[in-house]
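Below you'll find the structures, each written out as structure tokens.
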Structure P
Amino acid sequence: MTLKYLIQKEFIQIRRNAFLPKLIVMFPIVIMCVMPWVMSMEVKNIRVDVVDNDRTQQSQQLVHSIEASNYFIFNGQKASYQAALSEIEKGKADMVLVIPPDYSRDLATGQQPQVLIAANAVNGTKGAMGSAYLTQIVTTHAMPTAAAIQAQVSTLTLYNKGQNYKLFMIPALFAIVMMLMTGFLPTLNIVGEKEAGTIEQMNVTPVPKWAFILAKLIPYWLIALFVVTVSLLLAWAVYGITCAGSIVWIYVLAMLLALFFSSFGLIVSNYSDTMQQAVFVMWFFVVCILLLSGLFTPTRSMPAWAYATTYVNPMHYFIDAIRTVFIRGGGFSAIAHQVGALLGIGIIMAIWAVMSYKKNS
């Protein structure tokens, strides 16, 4: 009965907060409706200048092929390579394509024309991918036989057949939602009570430590489940994307991640005296956890020492498992390793959280 009234107190506090209910409603909407559009690794809208020194029908066909591509923005033709290069230096162009004077003659005689591609590689990914896209267009135009052979090659895509990057990112965005709802909010709640002095009144009561801690965490776990439900509905309503596997495993994984973040947040609050201190400590660890989890970049691309951190990173296990369920439709056998790791890390952090809380009288 004590736990029941403590949970009721927490919900009353949340309801009386002028900002928190709005955040609970707006945060998943913003994450699901905005982030999938902007968090994309696809390279598009590459501005290209063309220097056509041949000025024949064949060279103009190549120019028109670049214009028709969805990846490029055709900036126009320049008189010389130096004029086009100055556009890159001014930030008005990203790439330059120089067509040689003998381009059409080399095509007619069966030779391979030497086309120059110069890219701004300050952004290495954009420069490399843009050069690859432009090279493919030039090769296809200059070597129609190779293009015909390539057209005969069929590719079988087992999962995410439309290669929709939103489908890849949406399940991982659940991790960000869970991080805020079950990590930051309980932490700031407890530290806020420390600053206000109301937690001292609770400390002198005979309420057990476990009851006090559960009362602080259960409301946010329930809110997190509500937010995950809203996120799933928004993914279906806005993008037409649904989970390929069982929804049950989505909620199981969400609760396991909630166990970790809520325990971790409680540990931070136990060692923090002010809200500012708690925010900085949480932000430091959360940024590291996110960047090393594989949410944005493949973990196998990391150095060996950085990849070793994924073995103790619960966010990595969560993202790997939820993408397996959401995209591939995997069952328990496919995510058993991740579920076991999340459960083990969550239990360790929960024990630490309870042991580190000091109920002083």
Structure Q
Amino acid sequence: MGTRPRVNSVAIELTAHCNQKCDYCYNEWRDDNGASLGRGAQSPLLLRVKKLFAALELDHVTLTGGEPFSSPEVWPLLDLCAAADLGVHIISNGGLVTDAVAARLAAYGPRIRYVQITLNGPDAALHGEHVGGAEHFDKTLRGVAAFRAAGVMVVGCTVVTRQNAAAVGATLELWHGLGVRHVALSRFSPAGYARSHVARLMPSRADIVEAFTQALPYARERDMRLTCTMPIPPCVLDWQEYAPIELGVCAIATPLQEFALGPEGKLKNCTLHRTAIGGARDILDEGVDVAALVTAPEVRQYHDRLPEFCQGCLHQKSCAGGCGAAAEWVLGLAGERRLPDPFLWQHVDDDFELELARAREGGGAGAERAPGAGRRRLEVIL
């Protein structure tokens, strides 16, 4: 048997169910809460995970969903991770976490590296606008408190949107007061279900500047680690100006890539992607070689498909136009990478900018479309 490929992580979307309905959710099944995926009499989740663990040498896994704590399979899955001696990250909204849940998770010890929980505003109204109801705010706060009381590391997350960018400073103040010192400022990316809210929620460059300007004192003076792994192309924002906020690029085809295993069994390049690597519908299907999937040319050569707009840029290899998954969801052209991240494209293509503006005025959604041939501003944001 050959050497197993070394992979940084796989995000395991262990359930399609969630107790919230976040407008920024990248799950394509969020609109019907996973009903379209169907549910068999017995979930093959653990069989899929065992196949993953046998095929790959992993540093850690990320348990996500849906809401992982809504699934009873979270506990046997954690037992599998313990048996494989793997570190675990968990993405949760915290709303289902009780003292008993927190204590049970704490029993896994340092294997649980952290639980990431999201707050999108300093109050119930603003947070509730993003997640489907103001009632979720206090539930999330109770979840954060339960984890911290049990000794479980909590990493905060704030999804920066057009609606909450002006409140990022106040939200960080709340995180600081909760005792959380690492917060991910994850700028909104319109993949999956979030595509239907692109016009209303996608921040502009000015929104990100406002948000990060408010965040800088917390990174420089308040002993907080602030990260942003959702790509922000350096042609849109001067990274050096916002140090020490840690900005990231698309990790696909790098040693930091985190693959994603969907609840239907698809292995994808990341959680934001809709397409299964190699077209494999379920990694349990006969003949599917997981090791071959993660080393496939379509993974290794992902950044070779560069948007025309980005060719010749100093950062073309590292940035590659931002989030390719978001470009596919919003701008179409599946897998072709002809256009960059819509976060960038809104400031370059006049037709797309006008489309977003009209959708905001009329309450429209901004759906997948073929790109127009309208006038394009040649200057990137300066």
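When you work out distance in nm of label points 7 Å out along Cα→Cβ at positions 50 and 122 for each of the structures P, Q, which one comes out largest?
Once distance in nm of label points 7 Å out along Cα→Cβ at positions 50 and 122 is tallied for P, Q, the winner is Q.
Please compute mean count of other Cβ atoms within 10 Å over residues 10-17 for structures P, Q and give me the label with the greatest value. Working shown, then result.
Details: P: 13.0; Q: 22.9.
Structure Q gives the largest value of mean count of other Cβ atoms within 10 Å over residues 10-17 among P, Q.
For the read-out helix-only ellipticity at 222 nm (-39500 (n - 2.57) for each DSSP H run of 4 or more, over all residues; to 500), a value of -9000 was computed from one structure; give its label from P, Q.
Numbers: P: -21000; Q: -9000.
Answer for the origin of the read-out: Q.
For the read-out Cα Rg over 2.2 N^0.38 Å, a value of 1.33 was computed from one structure; give its label from P, Q.
Derived from the structure labelled P.
Where is mean count of other Cβ atoms within 10 Å over residues 66-73 largest, in which of P, Q?
Between P, Q, the highest calculated value is found for Q.
Given a value of 2, 8, 15, 16, 16, 13, 11, 8, 6, 3, 2, 1, 0 for P(r) over Cα pairs in 5 Å bins from 0, in percent, for residues 26-177 alone, point me to the structure among P, Q it was derived from.
P
The numbers here are math on the coordinates, done by the rules we state, and not lab data. Keep in mind that this is a model prediction, so the values were computed, not measured. Cβ atoms are built from the backbone, for glycine too; each structure is taken alone.
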